[in-house]
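Q: I've put the structures underneath this note.
Bear in mind these aren't lab numbers, they're just calculated from the coordinates by the rules spelled out. These numbers were taken from a predicted model, which means no experiment stands behind them. Cβ atoms are built from the backbone, for glycine too; each structure is taken alone.
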Structure I
Amino acid sequence: MTASAARRAAAACLLLGLSPAGCGGGGGPTSAPSAAPLPTPGPAWNEVAPLRDAAASGGRLIGTALFSSGLANEPAYAGAAGRHFNYVTAEYEMKWDPIEKTPGVFDFSGADAIVAFAEAHGMQVKGHTLVWHNATPAWVSSLSPSDLRSAVQNHVRTVVGHFRGHVRAWDVVNEAIDDTSLGLRSTVFSRGLGDDYVAECFRLARQADPDALLVYNDYGGEGLNRKSDAIYALVKDLRDRGVPIDGVGLQMHLQAWNMPAAADIAANIRRLAALGLRVNISELDVQIRQLPVATKLTQQRQVYHDVIAACLTEPRCEAVTLWGFTDAHSWIDTTFGPDDPLPFDEQYRAKPAYFGVQDALFGR
């Protein structure tokens with residue numbers, strides 16, 4: 001496994017709160033063989049219409065998560081990304097750990113490469129993420145409360161300042177809500193800085209870049225449920241107190257066999273928008289490994305279509321970002337085994353899901 005592949009595998013584990021060793025991040029390929037090969041290969045990435053054109057027709061952004069070594073080393077990866085998307089999120093390379101492994105020593109090389117690619121291809125950028133309990137360097141956990149506050153202040157100011165004028169929006173705080181208690185998750189930040197750390201981080205980010213949109217990002221709150229109620233309560237409280245929050249990211253790592261109703265997704269988006277917030281679908285992929293082989297791809301197409309269509313019912317749902325775009329590089333395969341959750345297959349051919357995304361963006 002290359003160093004970059006190892007980092008991406010570790011990132012996949014961290015997204016689930018698992019150690020890399022605990023979910024196989026220490027070795028092996030970064031993507032498994034296809035679980036359900038296309039019965040008839042779809043057209044190549046450069047033989048289908050750009051998704052960004054479909055999104056632009058409705059004044060929306062269609063994005064993807066990217067990693068810099070893929071852009072540098074895989075012509076099909078870079079070509080497909082530049083052709084199909086007008087919005088970019090760094091999959092891992094803007095998180096705290098890769099940027100500041102040593103206190104006060106910042107390495108922006110990977111993140112800068114992604115931003116440079118985006119700007120060369122007329123794409124906007126969302127920064128991801130400033131404060132998260134995972135992908136945080138080990139030295140942060142040993143700090144006293146006063147030193148932790150200084151470290152957070154320095155990190156947010158330095159990172160946001162570095163990208164000022166180049167990043168449209170920031171995921172300021174990621175996954176702060178506990179899945180069980182539905183209060184704030186117990187993390188180094190909540191323990192060291194207190195329950196108001198979320199508001200504190202948003203204020204720091206606004207000071208560092210007054211023009212960037214500031215977003216709270218979380219998973220599990222896609223439809224109408226207790227988690228989405230907790231997310232709503234958190235962001236409403238921030239708005240009510242005048243904290244500078246502009247939007248909410250709904251991650252949408254979805255299982256096609258266990259989906260929230262599209263009507264509930266739309267209702268949840270509407271209630272967040274009614275607070276005056278922008279909404280974006282921030283990390284969309286659709287798992288299909290538990291479906292019958294005969295229906296995997298058609299059901300995946302329908303899920304992509306229905307989720308994006310639900311977003312488009314609300315004018316303030318302005319962007320949809322896929323968490324990767326090709327099955328050749330997916331954290332789902334790395335973490336769970338063969339699944340094929342994305343709209344392009346491992347050979348960068350368009351799957352039925354691509355056409356589901358396209359139809360939804362065109363309002364079909």
Structure II
Amino acid sequence: MSAPGPYPGRVTRLRAALRRRGLSAVLITHLPNVRWLCGFSGSAGSLLVSARDVVFFSDFRYRAQGRRFEYAGGSVEAVAAAVRHARVARLGFESDRMTVAAHGDLAAALTRSELVPLCGMVEGLRAVKDPAEVALIRRAIAIAGRALAVSTRRLAGKSEIAIASRLQAEIRREGGDEESFPTIVASGARAALPHGLPSSRVIGGSELVIIDFGVRLSGYCSDTTRTFSPSKWDNKSKEIYRVVLEAQHAALTVIGPGVKGRDVDAAAREVIERAGHGKHFGHGTGHGVGLEVHEQPVLSPRSGDTLAPGMVVTVEPGIYVENFGGVRIEDMVLVTETGREILSRRIPKLLER
């Protein structure tokens with residue numbers, strides 16, 4: 001039997017989920033899932049979790065990182081040998097992560113084992129964060145807040161790329177490992193692009209500026225959006241901002257254990273539709289954040305997810321008006337036993353420069 005590793009409770013939860021599916025083992029190939037289960041932070045590795053063992057597979061570069069578990073090399077033959085040794089009749093695999101070619105190689109090497117597709121099993125377990133994970137997310141958010149405050153002291157007259165570059169530098173200076181995703185800076189009419197990457201456009205004095213960014217710290221992500229105006233806002237901008245802020249407040253109020261993700265989305269969407277901007281809100285209201293910046297649960301009209309204590313989600317309604325601009329306000333929220341805690345509440349909103 002292999003050593004328990006740094007997260008035995010997580011492996012125990014996975015084994016219980018496997019038993020419920022009638023499986024005795026699963027091959028984990030999605031790197032964030034591998035990291036969550038064993039702490040491996042490299043760029044190539046997989047994990048076989050069976051009823052008795054946890055076997056780590058990678059190439060020679062990461063042999064030392066695999067010593068906390070049984071290490072068996074990184075080839076398909078090594079995986080097949082470990083599966084046969086564990087006498088696995090039905091092997092689960094991450095069907096939404098494994099390529100067709102990799103599946104073909106694995107099936108050819110395991111002619112006596114049934115390969116059973118699994119989708120989102122580990123991601124579902126990851127959705128509920130433990131206190132150590134929440135603490136890292138809190139620290140990432142704190143770094144994000146400090147970096148944003150410095151980077152947005154003066155917006156007018158600077159290019160979107162310059163603001164994004166300053167923000168990236170401040171994230172590192174404040175102790176973050178890196179951005180958790182490419183920073184979005186979109187001003188003027190470009191603010192109508194929900195994911196408008198920064199351009200060379202120079203920011204004007206009285207226009208909307210969306211900044212959506214995140215910090216990665218020890219693997220864990222933050223994700224926050226604020227909408228600015230370098231000087232006094234015009235009436236249309238103020239009205240759109242007010243509607244988005246009201247929509248976000250409505251969604252935040254709904255969040256709590258047992259609430260459906262689609263109900264959180266509906267609370268925000270109702271406000272925006274009532275204001276006549278339904279066609280200007282085309283994305284979901286939020287998503288989970290952790291080792292990945294987009295993970296379970298999902299807050300959208302089609303979501304079947306149910307919120308539970310320990311989940312960390314974004315709430316980010318927006319309005320995007322073509323040829324004018326847009327507003328998005330995004331906060332990170334922890335679902336608690338009795339309701340919710342807004343983790344990013346100290347990052348100010350409605351800043352006018």
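Q: Comparing mean count of other Cβ atoms within 10 Å over residues 180-187 across structures I, II, which is largest? All intermediate terms of the calculation are to be shown ahead of the outcome.
A: Values: I: 13.8; II: 22.8.
With respect to mean count of other Cβ atoms within 10 Å over residues 180-187, the highest-scoring structure among I, II is II.
Q: With relative contact order in percent (Cα under 8 Å, 6 or more apart) coming out at 20, pick the structure among I, II it was computed from.
A: Values: I: 20; II: 14.
Attributed to the structure labelled I.
Q: Have a look at I, II and say which one yields -12500 for helix-only ellipticity at 222 nm (-39500 (n - 2.57) for each DSSP H run of 4 or more, over all residues; to 500), as calculated. All intermediate terms of the calculation are to be shown ahead of the outcome.
A: On the way: I: -12500; II: -10500.
It was calculated from structure I.
Q: Figure out for me which of the structures I, II the number 0.94 belongs to, where Rg/Rh (Cα atoms, Kirkwood Rh) was derived from the coordinates.
A: Values: I: 0.94; II: 1.04.
Of the options listed, only I reproduces it.
Q: Taking distance in nm of label points 7 Å out along Cα→Cβ at positions 196 and 300 for each of I, II, which is largest? It would help to have the intermediate numbers written out before the result.
A: Working: I: 4.8; II: 2.3.
Looking at the calculated values, the largest one is I.
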